[in-house]
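So, here come the structures, one by one.
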Structure P
Amino acid sequence: MNAAVKRGRAIIALLPGDGIGPEVVGAARIVLEAVAKRFGHDFEFEEALIGGAAIDAAGTALPAETVAFCQRADAVLLGAVGGPKWDDPSSTIRPEQGLLGLRRELGLFANIRPVAPHPSLAEASPLKADRLTGVDLVVVRELTGGIYFGAQPLERTEDGERASDICSYTDREVERVVRVAADLARARRRKLTSVDKANVLETSRLWRRVVTRVVAEDYPDIELDHMLVDSCAMRLIQRPAEFDVIVTENMFGDILTDEAAVLAGSIGVLPSASLGAATGGLRRGLYEPIHGSAPDIAGRGIANPIGAILSAALLLRYSLGLEVEAEVVELATHATIAGGRLTPDLVTNGTRAATTGAVAEEIAATAGTARRIGTPAGTAGYA
């Protein structure tokens, strides 16, 4: 981690990627520049290739130059990868390899996805509004192990082809991500739900044993419960407000976080942080909205930039250690949502939709002039 971060200086790698990626990364940059100006920071931005754009330009989804730059940077902000142009499943080079490879090269093992629906967006969710009251949860997904990174042998037998995907975990891999989740829970409502399939899978039985041990030994103040993944999937829709922090393995986390996205009304408003080991209290991180590349709307100026902007807020918090600045971005974003400045995916009741740039500019303007105030409840806020 670059010590210059503490002096208000930081190198931020921008990986726009494919589809709407360049548009939403550009929007997040506008907000980060406003924050830097407001608080007197010096953020240096530089773009690099990843995904389909990298395949077209360099013949690989993750050029060595991109890896080297991201390793030097204090944080990485990514847009999206993929699109129909590169969707051939038989291809040996695919855009997603860039993202998976970068996570591996940077040692990013914990994916953080907060889900807190905004009251103004309740109508955009398929769930009834009363189901969304009080929902404020975080899913922590293990990111570099499990079935996505195991061996994938393909064999030809007398009876035809046989394919396997090997799921494996070590106790160390489980322990380190559980500690990230437990630390988050300790800073929130002190409730941790560990999700597995221990009634069927040996990896899940190892997972459950490690989680139980780590929490009992080092987090006795945390309320821990274990839940099978199918039960968790059902509970996320039935009673989502009961969850605080959820921790789970790679594939289960991939599925559950996409399911949880419907609680917020649009996948376009949710951020994510992929974190590595902590150094001096800060963590190397890759930050990205959870939506895909959405090639059908790319270039039309209607992509929702909120997920990318809130990802930038997580970047400020976890990799740069700028908590006040992160809160300013989040509150400016919430104020913009409440004010009805929304892209088409969120507009209801015939309200006129705003462009990607207009939403970004309003959030940037609010964040750039924010001042700290005391709220009636006595907590800190910004206006």
Structure Q
Amino acid sequence: MKVALDTSAVPNQPAGAGRYVVELARRLPGRDVDTTLVTRHGDEERWRRYSPDARVSALVPRARAARLLFEATRLGHTRVARDVDVWHGPHYTMPRQGSTPCVVTIHDMTFFTNPEWHERAKVLFFRRAIDYAARHARAIVSVSEYTARLIDELLEGHAPVVVAPLGVDLDRFNLDASGDAALMTRHGLSTHVEYFVFVGTFEPRKGIDVLLDAFAEVARENPHVELWLAGQHGWGISDVEAGLTTHAAASRIRRLGFVPDDALAPLLRGSRAAVYPSRGEGFGLPVLEALACGVPVVTTRGTVMEEVAGSAATLTTAGSASDLAAAMLALLERTSDERALAARVGRARAETFTWARCVDQHLVAYHSARGE
């Protein structure tokens, strides 16, 4: 089978949905899929490094507006699109012209359910894109059962949905901390302090405002523990910036920025817990990566993160700083035996999510798009 995978929306420092596209690009050629990666102009070398066995075709303009216009009007008529069996748009969108069967990934439905979590221009664009894809793609990939249910509720007459939960690199995210101290030191990170860690993009739906309020209470009870925030800046974080500046325990909050791949697992393993108070999203990959490292996780109930974590995480009410603080303080009181048991439970849960299984489900979607 010949598949074109559109990688043109993946930023230079991929996280979340971007990481999903990278992992898919790496693995499809090994599954007897003749894979072409469609990239932005000038982005070929990066994708050749990610996926040496795939073809790389730099068809797409670099500027976002030009890229979206090209996708809508010309991409479906290119030789690459004509020569493949399936076109996969892994980030909500698909070509609006051409006859190649399309598969589109819908990560979440928050543009419909919670538009206040996004920039207004993106809400307008992605609502139209999702609605179009739902009606014109031959198959839809949903990264969770949670999103699949919302697709059924909110999009009438949509294409068949294949659920393909994301995976975790179980070799990189593991329980072995033997080399962590040296690697953390190399990245300028202390290994002699207790800390909670948040990993994710800084944007309103991630609940960082709630985390800062919760940490104020935790810091009052514990004079030593720190809060480390890792991730790239998104949008709408002016309130978070103000909160960081005026926080009562500002000296114990560290902003790490984007963390390189080789430092992420040691960063998680060295923490007392990974805290992910997101209000909602499509999957919540940092939760899974922390569980794979045997790290206690605090996240939000009634969200897709509960689906991912199952009973392996401590669940709190989304938006409740007091609930979150109580969970964090309780984790500080765990004995070494309790932490060891939690590590085994978390690891076992993470091992049920593999990229191989994720790719299996994508192959189901591709065959469905071809009518097979």
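For relative contact order in percent (Cα under 8 Å, 6 or more apart), which of P, Q scores largest? Could the numbers behind the result be given before it?
Details: P: 22; Q: 16.
Top value of relative contact order in percent (Cα under 8 Å, 6 or more apart) goes to structure P.
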Matching 3.9 (distance in nm of label points 7 Å out along Cα→Cβ at positions 51 and 227, computed) against labels P, Q points to structure Q
Given 16.7 for Kirkwood radius over Cα pairs in Å, for residues 59-186 alone, calculated: source structure among P, Q:
Q
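Ranked on mean count of other Cβ atoms within 10 Å over residues 11-18, which label among P, Q comes first with the largest value? Spell out each step's value before the answer.
Values: P: 24.2; Q: 15.8.
Top value of mean count of other Cβ atoms within 10 Å over residues 11-18 goes to structure P.
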Output the label of whichever structure in P, Q has the greatest value of mean count of other Cβ atoms within 10 Å over residues 211-218.
Q
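Taking distance in nm of label points 7 Å out along Cα→Cβ at positions 75 and 243 as the criterion, which structure among P, Q has the greatest value? Mind dumping the intermediate values first?
Working: P: 2.4; Q: 3.5.
Largest value of distance in nm of label points 7 Å out along Cα→Cβ at positions 75 and 243: Q.
If distance in nm of label points 7 Å out along Cα→Cβ at positions 163 and 299 computes to 1.5, which of P, Q did it come from?
Working: P: 3.2; Q: 1.5.
So the calculation was done on Q.
Every read-out reported here was derived from the displayed coordinates using simple, explicitly stated rules and does not represent laboratory data. No experiment lies behind these values; they were computed from the predicted model shown. Cβ atoms are built from the backbone, for glycine too; each structure is taken alone.
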